[in-house]
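Just so it is clear, none of the values below were taken in a lab; they were calculated from the coordinates. Given the structure is predicted, the values throughout are model-derived calculations rather than measurements. Cβ atoms are built from the backbone, for glycine too; each structure is taken alone.
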Structure I
Amino acid sequence: MNAIVTAVLDVLGSEAGAAHYGEGVSQREHALQAAWLAEQAGAPAVLIAAALLHDIGHLLHGLPEDIAAHGIDGRHEDVGAAWLERHFLPAAVAPVRLHVAAKRYLVAVEPGYATTLSPASTRSLALQGGAMDAEECLAFRALPGAADAVALRRWDDAAKRVGLATPPLSRWRPHLCAALRTP
């Protein structure tokens, strides 16, 4: 067993994983739902791992659960990506780093997308810069991992269903192992 994979599963399985951050589900439930949705969509193992890990920065930054309500952007995507990039492949880290930018991109390019966001996601969007302008959209599309980040964003948005049954954390160990820099 790889120590970092065990550490990730421990963080998600810990009391910190029970935090809600303004959604109706815990961080653990949200992560499990995102990974499950990615697998159901036929995503490769590395992208499924990214779906599971996309909000790990919320569990690492040490800020309170209700930071957005206080007008603070904890930049969880950067915190998570910085921690993950020491151990995981760039193909797993890039979608994590870009999933907030993907939300801003989708708000800019898809009419009606903003109305599908949860209240907490709408509140954080304002703190994260709002919709991208045309230049930002072009730059985003050119980034490695942008398309995967958009896919991840859609799973992220859908992974907020209270009571949705998903496989347990242990189910995702092989996907995390597949996403490691050095297995």
Structure II
Amino acid sequence: MSLRERKKDKTRADLLAAALELFEKQGFAETTIHQIADAVDVSARTLLRYFPTKEDVVVSWVEEGMSVFLSSFADRPASEPAHVSLLASARAMLAHYQSQAEFYLTIERAIASSPAIRARKLEMSARLAEEVTELLRQRRGTAGGGDWQVLLYPALVFAMLRAVIGRWVAENGDRDLLALFDEASSLVTFAA
């Protein structure tokens, strides 16, 4: 990596850290682009080159969590039942969140406080569910949409993730995410 790329990465990381610190201290809505830029001693214009909107700062971390899910899913055996792969991938993503609990609590609080970011996260989650559905179709060699497990299981698991993360945030991160997910999972029966 060139010096220029390393500097860009450092600036991006510094902007993210400053934004999260400000979000935690004063809330997402109250934090301005100028405050974030000032905290890193760059111009607002520089910040906007990295993140076109304040919401994009938060969304970049949603993408990271989703990439953990996808990576875990890709590593699962193709012969494994769909629900086993999906639940294991959800657990991997939640374990990632739990390993950086304060950080992700700040992110999820910002999401909860902004209808615009909530809508973007829902849209991203829906796209991820569609992508996972397509991957399941490829695994099974099914075309179209005839297999209910392929169609429903991703939507169900993502709904469980939304509920679990919402409860975790509502409880201020006091309970372990994986324990909450296990509770939610115990209420759902998947066909073999």
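As an exercise: helix-only ellipticity at 222 nm (-39500 (n - 2.57) for each DSSP H run of 4 or more, over all residues; to 500), calculated from one structure in I, II, equals -17000. Which structure is it? The value was obtained from structure I.
So Rg/Rh (Cα atoms, Kirkwood Rh), computed for just one structure, reads 1.02; which one of I, II is that? This figure was derived from II.
One of I, II was used to compute mean count of other Cβ atoms within 10 Å over residues 132-139, and the result was 13.1. Which label is that? So the calculation was done on I.
Computed over structures I, II, distance in nm of label points 7 Å out along Cα→Cβ at positions 60 and 76 reaches its largest value in II.
Structures I, II were shown, and distance in nm of label points 7 Å out along Cα→Cβ at positions 116 and 148 at 2.2 was computed from I.
Mean count of other Cβ atoms within 10 Å over residues 52-59 was computed and gave 19.1; which structure, I, II, did it come from? This value belongs to structure II. Given a value of 12.5 for mean count of other Cβ atoms within 10 Å over residues 108-115, calculated from one of I, II, which structure does it belong to? This value belongs to structure I. A value of 1.2 was derived for distance in nm of label points 7 Å out along Cα→Cβ at positions 36 and 172; which structure in I, II was it taken from? Here the read-out was taken from I.
A value of 17.8 for mean count of other Cβ atoms within 10 Å over residues 84-91, calculated from one of I, II, originates in structure I. Using relative contact order in percent (Cα under 8 Å, 6 or more apart) as the calculated read-out, with 20 as its value, let me know the right label among I, II. Corresponding structure: II.
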